[in-house]
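Nothing in this text is a laboratory measurement; each read-out follows from the coordinates by a stated rule. Everything numeric here is computed off the predicted structure, so don't read it as measured data. Cβ atoms are built from the backbone, for glycine too; each structure is taken alone.
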Structure P
Amino acid sequence: MVDWTFRASPGKWSKKEIIGHLIDSAQVNLQRFVRCTYQENFKLVYAQVKWVHAQHYEQADINELLDLWRLLNRQITRVLADYPAGRLQVKCDTGRETESLHTVEWLAKDYLDHLNHHLSQILTT
């Protein structure tokens with residue numbers, strides 16, 4: 001059984017907060033994928049530490065968080081499964097202070113790498 005309140009060290013997110021962070025990441029990336037089907041070079045960033053704190057994930061029910069995370073990822077899967085091939089090279093600006101353009105194809109791969117990184121944190125500690 002997972003101890004969702006576990007923190008690898010003081011000042012680090014708990015496992016529950018990591019799920020919250022993955023929810024935030026899913027929401028932002030879903031918007032990027034959808035908006036890139038009709039828009040180019042728009043900017044969409046988020047302040048991950050502030051968002052985790054503002055959404056009070058530590059106080060939320062873990063089952064609700066996991067349900068939300070699963071549903072968001074199902075929607076991302078639906079969007080990407082039928083993504084217009086001609087739009088995979090459309091770019092989105094993910095830079096906080098300076099422009100940082102990435103293609104939808106790159107964003108999708110980066111999203112999976114990011115997701116796997118954090119899931120391994122949850123499973124190995």
Structure Q
Amino acid sequence: MSKPTHRRNSFVYALEGLYYVYRTQPNFRLELLLGIVALGVSLWLRTNLTPILICTLLVLSLEMVNTALEAACNAVTLEQNPHIKTAKDVAAGAVLLAAYFSVLVAIVEILPTLAARVLR
């Protein structure tokens with residue numbers, strides 16, 4: 001297989017993975033919506049978009065890794081296994097931690113400008 005075809009296939013597979021997560025994971029869709037809202041508010045207020053964008057992409061990426069890990073674990077066994085439970089819980093905890101941090105960043109970046117505009 002030639003390299004350009006391999007690269008194109010890799011890109012197609014990555015898009016299929018992104019579409020799969022969007023289609024099957026309600027949390028991913030909610031996190032995407034909240035990220036878009038935060039970016040929209042940040043644009044409207046003319047605040048720094050960079051931290052909002054980084055946090056949004058971090059949460060979405062971790063959600064995808066969490067989904068991949070869950071799928072891999074489920075492919076191994078659907079039986080109760082404490083090690084698999086720990087792996088799934090830790091991956092979900094990483095998403096939760098990033099989401100909480102993202103809310104904190106949005107508050108720090110957006111709230112002061114929003115308050116100044118409202119109180120004007």
Margin query: Between P, Q, which one scores greatest on mean count of other Cβ atoms within 10 Å over residues 17-24?
Written below: P
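Here helix-only ellipticity at 222 nm (-39500 (n - 2.57) for each DSSP H run of 4 or more, over all residues; to 500) has been calculated and equals -18500, so which of P, Q was it run on?
Values: P: -18500; Q: -32000.
Of the options listed, only P reproduces it.
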Next item on the list: Check the numbers for Kirkwood radius over Cα pairs in Å across P, Q and tell me which is largest.
Entry: Q
Check: Out of P, Q, which one gives 0.50 for FRET efficiency 1/(1 + (r/R0)^6) of positions 57 and 105 (r between Cβ atoms, R0 = 30 Å, to 0.05) as computed from the coordinates?
Finding: P
Margin query: Quick check: 13.0, 44 is what I get for Rg and Dmax of the Cα atoms in Å, for residues 49-96 alone, calculated from one of P, Q. Which structure matches?
Written below: Q
Check: Given a computed value of 0.80 for FRET efficiency 1/(1 + (r/R0)^6) of positions 65 and 81 (r between Cβ atoms, R0 = 25 Å, to 0.05), which structure among P, Q does it belong to?
Finding: Q
Item checked: With mean count of other Cβ atoms within 10 Å over residues 25-32 derived as 19.4, matching label from P, Q -> P
